[in-house]
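Below are structures written as structure tokens.
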Structure P
Amino acid sequence: MATNTDNMKDAKLISRSKRVSFMNVENAETPKFVRMQGFTSMSESKSPTEYSRKYVDEDTERSDVTGYATQIAYSFDRHSPFIVHEKIAEITDKEFKGSETHIDILTVDLFADAETSGEKIARKRTYAVIPDTTGDGTDALIYSGNFRAVGDPVEGTATSADNWQTATFKDPTVQS
């Protein structure tokens, strides 16, 4: 693990391309996390739920975070037969509902080494695909929408045997 510094001149700027996402294109029993490529936007919004109140003996309101409604706004140029795009397009085009829209996304920080050599810090979470638009643009078929959290994230580590085209997630709470 890297040593923290308290001097900005000793710190390095982290490129956006160093946080990559992978989608499980198989099932929970035998997951296969494939890198989510061709996305022009994948920005995460935490959307915290707040409890705010003002006490009669204080001039300032107090706020506490009581929960989150995390979502990732996405947009991608459709490539076929790329499995990640195919799966999201199927959910969108066939107007799936309920748990049929659920996907697992693994987010890996390539800049953050875990304590074990070769492993990177990662978070896995189930999201519902909430489609918004298709066909925006004139050069490529563009799909956009939001991935909205369906539960809490699971923190663990990830490894890759193919230069991060696919990833394997290691959940520290599960015995191997």
Structure Q
Amino acid sequence: MTQPAASIQDTTLGTLFRYKAWADAELMTLLCQPVEALDDAGRALHGQAVRLMNHIHVVDRIFIAHLTGQSHPYTTTNTPTTPTPEQLSWDMADTAAWLLDFATHATPDGLNERLPFTFIDGDQGCMTRLEMLLHLHAHGTYHRGQVSQMLKQIGLVPPRELLTRMLHAQEPERRVTV
């Protein structure tokens, strides 16, 4: 019996959001490591890195509200206090699972629907659901790069968050020569 052909969102959007979830988790695993060995400046930079990851999470939550036509509780693109790295990891994993499910099950008509919304600064916006998903993917990638540079400054080696690395780790059969 042949498998049904995968839809574009199963293959492309699914891959992008599997990658986002994996890359976020890889970085958060490092950020959850003890920081006692760091000096004061290193601990401060580590805290800034966690805060930037929280910003990624808050923007993800804001756009989930836009995607679903719901309101959200945020008045800025970060929270007044920063959660612990462990709490943030759990929260980000929940959000990543929601985004992956949404991205792989949305219909083409749903993805192409333009939705009006209000940005945090009060400006009006309008994007398709697909554009919102692509924004979240690019936004997270951009800021994870910044976090990786911060971690390098304090002597930590950030994970190599490459799509090729994820694909070959999750699907080792891709290493087979053709």
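When distance in nm of label points 7 Å out along Cα→Cβ at positions 33 and 57 is calculated, the result is 5.0; to which of the structures P, Q does this value belong?
Corresponding structure: P.
If relative contact order in percent (Cα under 8 Å, 6 or more apart) is computed to be 22, which of P, Q is the source?
The value was obtained from structure P.
For which of P, Q does helix-only ellipticity at 222 nm (-39500 (n - 2.57) for each DSSP H run of 4 or more, over all residues; to 500), calculated from the coordinates, equal -20000?
The read-out was computed on structure Q.
Out of P, Q, choose the structure whose coordinates give Rg/Rh (Cα atoms, Kirkwood Rh) equal to 1.04 when calculated.
This value belongs to structure P.
With percent of Cα pairs over 14 Å apart, for residues 49-104 alone as the yardstick, tell me which of P, Q scores highest.
P
A short reminder: the numbers here are calculations on the coordinates, not readings from a lab. Note that this is a predicted model, so its numbers are computed, not measured. Cβ atoms are built from the backbone, for glycine too; each structure is taken alone.
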